[in-house]
Structure P
Amino acid sequence: MKKKSLILALAVSCISITASAQKSAIATAKEEYDKYTAMKAQPKLAEPAIKAAQEAIDKAVVHEKTKEDVNAWTYKALIYSELAYDKKTDDLANQATEAIKKATALDVKGENKDKLKNANTLLYYYQVQKGKGLFDNKDYTNAYTEFNKALVYNPGDTTANYASGLAAMYSKDYPKAIERYNDLLKTNYSQLESIYSNLSIMYAAQKDTAAAIRILSEGATKFPNSADLATREIEFSLMSGKQKQVIDKISSQVEKNPTNRLYPFYLGIAYASAGDPKKAEEAYKKAIAVDPNYADAYVNLGGLIMNNGIDIYNKANKLPTNKVAEYNALKKQSAAEFDRAFPYLEKSAQLNPNSELALRNLRTYYNIKNNTAKVAEIDAKIKALK
């Protein structure tokens, strides 16, 4: 009986020693990991400690007695995330990621939450640095992938979100870039003004002008002092035929920015498109008052007045032959409009002699005046441009 009891006692003692040995492996991993973190600033001194920690934890996570131990997997996550960050290899990062998943599943009480957060942070920095390296080498497609992986370790992070969106935009993968940037709009990211601007460009690149205008309107409301967003909204609205709808917004910008030539110029375009040539003329003249050498304003103003003269001229030609007095009056009125347009037409061609539009408008004036010499001269200039 005594002999059997002795054998049993020895057997039990052996099991206890084996389990204790594995618990000791976790303790060794922790001790060596703590040494490593204390000496991280001196890599050569820290290297042996992280290697010892890795060897110990590799044994602990596969042993029957500790393979489901939350501490074993937590320290594997910490050790391997440090190794991944230091050695810059995906294999180590993948092992760290799997360890985080395992430890998180085992950590039902959340006792290791802070440690696992540290492991996630290290992997986040690993991915961001990897993405930056690819981005700097102009490999934007793969940079997007790596920046996006960083969001797995730090969900909602604005830096990684912005970087992934920028990489997607540079690779012309606009749907992905739009998705990332729209996520940023839900945050307090410090560069939201530029995010609104970039989003409008990407929507426009996808020929979704309505979305571009919508996002610019939202951005201009959020950042009322942003000239960039206000200008872009106006430009997209004008290009999409929404001239009437944007007149009030342009007028507001004219008042806010009296020294900016663009806003009265855009107001002139809007009024002209809305069928109000008088207000359009006033607006173009305001733009010229701000910048007396603003060639585009001269082109539009001269063309506006010329078109009005042509309309009057055509109206006269449609009169019945018995309305001679009315015909003569309209012809005189149209001639006065042509002459009123001339200084602006001439100035636009002087300011921009390479503008075919300016030259064609001036040629129209000389055609009307039957000045064949001038017409031939301008024809030669237009031909020289091609």
Structure Q
Amino acid sequence: MIKSSASHGPMRVKKYRLIDLFSGAGGMTLGFTDDRFCGGFECVLSVDNDAAAMRTHKRAYSAPGVVGNIEDWLQTTPEIPQADIVIGGPPCQGFSLLNKNRTGDGRRALWEPYMDVVSLCNATMFIMENVPELLRSAEFSEIEARANSMGFELMYDVVNAADYGAAQTRKRAIIIGWKPDKVVTPVFPKPTHAKVSAGTGLFAWRTVKDVIFDLPDPVGVQIRDCEPPLDLHFGRSPTDVSLARYRAVPPGGNRFDLQKNAPEITPACWIRKTSGGTDLFGRLWWDRPSVTIRTEFFKPEKGRYLHPEKHRPITHREAARIMGFPDDFPFEGSKTEIARQIGNAVPPPLAGAIAKVVLKAFSSRARVAAA
């Protein structure tokens, strides 16, 4: 279980209660509850239909969890615990540009039960995370109208996880909702890191080298169930053709280098596709943040997921570090299940930056009320 240092010592610190919807493994919960990122919150309920992710969440936080469809759960649950804040990201595939069938995708409407829970638990604030396309969708206007009708004001923006300490250029839409009669108006979290940091007072973006360079070469192959801290750093058993393809891609290269250096083992579909897909079969750079880590990062044909210099894709441990998970985070499940949990998560450093401004809004209101 991930423990907050705030729970130790003779004095109990007040913790604000949160509900995490569409929680996955709990990357967002980690940013809010762990003192390495923020702390000040405790999870009282999580909901997700991914059973393996919920096993991870339960092990990490020992909080009550619901495995299943949120709409079905809302129809059958006798009671929802009271909470100060609801966090989470309704599934983003309905809005993502990677989804070619966005119109009519039922996942686009899952913000509705999310807001139902916000109402039923009497939350004072909510944080909704999604792909940037959400803010340009018709649904966003509906979300804003629903939130306003419930007494919430909104602020929203697209942020880059690299600007908040994750070694990954992952852009996400963040919506912060708050009740102005209950908490002090929050401010959007200010970046702590920058691509060009000289003269800004900010840290330089964290690079792939910063977070994975100290790891040894992985030993062994896929295991069925993983235990922390380092058995996520396992190797694979590539075919001879796969190894030859890896060797044909130079530092910073991609599928076009494979085609140039080894056309005889380049997939025909890539040869026919003469533009686009510049990250496919690409190598990460040591001196830059990673590209967005997705759920199939262990397959180089899905993106720029080859190690910067080794002839292999990045391991699960490397992907977790790039995302910002500490090594003691207790993922549970198979190789594919854990990869899905990592790729679907909110980077904990980004979640922690959001949590800090939320905590300040709550704490400032508490001080005003006590004065």
Structure R
Amino acid sequence: MKTAITRRHDLDWLRFLAILILLFFHTGMWFNTFGWHVKNTELSSAFDYWMIWLHCWRMPLLLFISGAGTYLALGKRSPRQFAGERVRRLFIPLAFGMFVIVPPQIYFEHIGRYDNYWDFYQTVFEFIPYPQGSFSWHHLWFIAYLLVYSLVALPLLVFLKSSRSTSFKAMLYRVVGRPWGLVFVPALFILLTQVLLRPYFPEETHGLIDDWAFLALYGCFFFFGMLLYATPELWETIRLSRFYVLVAALSVVIPFYGGFLHMRDVISLPLTTGAAELMFDVSAILLGWFTVIAVVGYAQQYLNRPHPWLVHINEGLYPFYILHQTVIIWIGYYISRLDWGIFAKFWAISILTLFACLGFYWVFIRPFNVVRLLFGMKWKKRNGHRTVNGVNIEHRAHDGTLP
């Protein structure tokens, strides 16, 4: 008889929260004043103020959760089985997405240059990286990075699962097992990576893995998620320290918005431009770490409970992530041409994208195993039950991808 594997329902709820945030965030990119692939004719700085805050912790939260899930994903698999499963669940959807899901985004960005979609699509196979060409992974950078992190982390995963890691975990607990350590030690480590790398890689790039500062920044959240979850006492420390970390997150909002508003000439502080940029950059990193840990701590306390819908929501999150940005741009292109106000357009694009992605998932992805494979989902058994090592899906362990 197989033993049921306990599932972390708080991680499931946090995945759902993170993907829901992405839906509204990427819809908002149509209307804020930041650069993006496509924009509405009328923009509003009101979107900038909430989106810059979300930007600091939305993807770090997803990477932190994925780190914890990756630790669980190894389970009783051999390293070879784990690596093969990572390639199947991550590389196949990435490759499929780069040739099928992402190209329409680039087409709508340059729609005036082509007579039809086929004329554009042929340029994808010139393999010229975006923005000079039409070959890109756009929002699927997350899948590419997660594949790299998972494979690089494999030796560490094996070590953490072994009895040889006992002394290492004890040392880790001594360093970050108190609220001040949990708040500041990882944050200072993340800051150090950016101090060392950002002078050489000052801007984020999503075309190729060539921005090592960006790769290191999100990699820190992934690896800290894995390390903290691997040590149960540290995971409990997150829950117990949630209020202190929340206070830290709220406190750093002040210099964060101070630097942001000063750089945009909304307010004037007695700072040089360079000092304001430095204050903003440092506080943004601190805000990201503090907020992620606060959210995870409160989720442990209040969200670690099942719901009848949760298993179905969790299963569809990965396909939803793959689809959502393309659908936002597709629907948004036509909505943006209407004579509506910004907020009417925002909610129309958000709601229509939500239902379009859900409909496509239920009709074209969920029932068919070949399509499920292309979207990184598990193979569906003929009797309708999916198992992992003999365990029913309702009790399966997390696998480290979005589902």
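Here, each number is a calculation from the coordinates, and none is a lab measurement. What you see is a predicted model, and the numbers here were worked out from it, not measured in a lab. Cβ atoms are built from the backbone, for glycine too; each structure is taken alone.
Given 8.0 as the derived value for distance in nm of label points 7 Å out along Cα→Cβ at positions 44 and 244, which of the supplied structures P, Q, R does it correspond to? Label of the source structure: P.
If helix-only ellipticity at 222 nm (-39500 (n - 2.57) for each DSSP H run of 4 or more, over all residues; to 500) is computed to be -8500, which of P, Q, R is the source? Among P, Q, R, the structure yielding -8500 for helix-only ellipticity at 222 nm (-39500 (n - 2.57) for each DSSP H run of 4 or more, over all residues; to 500) is Q. Across the set P, Q, R, distance in nm of label points 7 Å out along Cα→Cβ at positions 68 and 340 reaches its highest value in structure P.
When relative contact order in percent (Cα under 8 Å, 6 or more apart) is calculated for each of the structures P, Q, R, the largest result comes from R.
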